[in-house]
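Structures given as structure tokens follow.
The numbers here are math on the coordinates, done by the rules we state, and not lab data. Source: prediction; values computed, not measured. Cβ atoms are built from the backbone, for glycine too; each structure is taken alone.
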Structure I
Amino acid sequence: MKRLNPTVVILAAGDFPKAAAPLRALHEADLRICCDSAAESLVAYGLEPDRIVGDMDSLSPKLQACYADIITHVAEQDDNDLTKAFHLALTLNPARITLVGATGRREDHTLGNVSLLLDYARESECPVEMLTDYGRFTAIFDTATLPAVPGQQVSIFAFDNSLTIKSAGLKYPTDQVRFDTLWKATLNEALSDAFTLTLSHPCGVLLFFADHL
């Protein structure tokens, strides 16, 4: 029986995941939404989509016919297929939205998809995160304490050069970082099972937690 507030996984058309965490998310999801041709990869892997969203410019006619009753065709080109799938997910009253397969292949698509996570997290009332084969992206918008694993690498990305972030619990202090380029606060390290980022003002900040091996 479907839950009233389902966990939703959106599979984008980047590299199909190989790591345990994103594959587990795909298997355990209550609903799987595929971005256009990502349905081909999901079916080849052995799972079934619950919804397919996009302009249908890259999904084979065979699968379009097979899954005609679960396809949401959105022809407009102002948003990419990932955003179209995200907006559909919001209509399903989800408990959580997880994005997988959103990185790899073309680097411009990867950068665009990762940056969109801030928009999605801002728009959604439920948690939204992106899983890759190497870790997890999440977003914060104000001061926050975040769980981690001691020794886990953490990268911080912000897009406001007036922002300052005071850190506690990270190996390298971020207090003097000016967020004017993407690399400035990458490859930090958690010292314990949590760290705190104190933002000088509310602002969208992306965090990447590398898988701790």
Structure II
Amino acid sequence: MKESTSKEKVLKKIRNALIYPSPNPYSEIDFEKPVYVSNEVDSPDVIFAQRFVEAGGRFVYCEDITKFLDNISLLINQNKWENIFCADDNIKRLLTAKGIYFYDIEDKFHEMKVGITGCEFLISRLGSIMVSSRQQSGRRLNIFPPVHIVVAYTSQLVGDLKEALSKIKEKYGTRLPSLISVITGPSRTADIEKTLVMGAHGPKELYIFLIDDTFQLK
């Protein structure tokens, strides 16, 4: 009789396990229960700012739209940034009203030094930014420019990744984006000789302007 190969032995064990499943020894575990202990001391925006800065991001809190426009205009002037690209219609209207010049045509895409986008949600516990391909900025604008500026609102803050995924399912229903990604700080790698290199696979600098829209929602 021919001896079974290692592959056949493994497949046989898998088949047997599917036919005669073992009882779950941890049936009392509630997998829907939050993994993390909630932090009731600090507000979600404070927690997000702390985690975001720890990851190497640069955080700017804005009391309203006017403060946002003043702050981003000051930042652009201080750094003498040119070749700014933006594809988000709402953000473009704000920049235009402030007299901030930007490109939004495909021919200028590869010349950009600064990309300005919105986001889907801000994940407070991780200090991370959730983006998707359904945004007007698409896939490329989050990773191509050396400097990435994200414009977000306090109403986009969620507690953790599970809540962010739940919210994005509510937003898009059965037509989920083909790409949902989470950004945590600027791009970095230490693959080469264990030396930290910033901006290896994406933006070297990551800014977020968080606009407080609490009052607007009341």
Structure III
Amino acid sequence: MGVKERREREKSETRDKILDAARELFVTEGFEGVSMRKVAEKIEYSPTAIYVHFADKQELFRELCHQDYARLAEVFQSSVMSTDPMERLKQIGAIYIDFGTRYPNHYKFMFMTPHPPHEPDEVDREMMGNPEMDAYAFLKWAVQQGIEAGCFREELTDSDLISQTVWAAVHGVISLQIAKGCDPWVDWRPLRDRAEMMLDLTLRGLGRPARGEGK
């Protein structure tokens, strides 16, 4: 490895170290409670070294958002999905739960930490609404496929409403696992069993009744 390549690798490793430290701090301290100095102290760097990579904490926060949301979208895109709309939604829910429990700090930062208001930048505009880059857009696309295939109850035609209901149900499983999954006061059943039951009941409740049901 040449000098230039080694320097680029070291720069990338330092940048990742800064991002990991910042993510943890944003989760525990909130956006207002984090400063560039605190990030530097956490990894035992000088504040000047942090500013070499990021102009301010707003830029640092946005970069974390771009990376973490892109990572989730990439997980969906790399997965082999069923052609059956409802089975595909079950897969999406299971993948989402696996991501959240595998990367709890990422999940807490993305979905359990208040984000400060900001104007969408160029990367945001590229991602928003693109199912290949935006996990919510991918979920909404999958729900719309189910609506068009007649999988949902006749009165359920709002793809955003269905998507957000499914998302809320899945989020409940992940957030409970992250917050209380090791609580010895509860005789916890396996996460997979809880997730499968939640997805099955939620989608059956939203789904079109089989002939003869619901009368």
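Taking 1, 6, 12, 15, 16, 14, 12, 9, 6, 4, 2, 1, 1, 0, 0 as the value of P(r) over Cα pairs in 5 Å bins from 0, in percent derived from one of the structures shown (I, II, III), identify that structure.
III
Work out the source of -9000 here, i.e. which of I, II, III gives that when helix-only ellipticity at 222 nm (-39500 (n - 2.57) for each DSSP H run of 4 or more, over all residues; to 500) is computed.
Only structure II yields this read-out.
I have 3.2 for distance in nm of label points 7 Å out along Cα→Cβ at positions 151 and 183, calculated from one of the structures I, II, III. Which structure is it?
Checking each candidate, the match is III.
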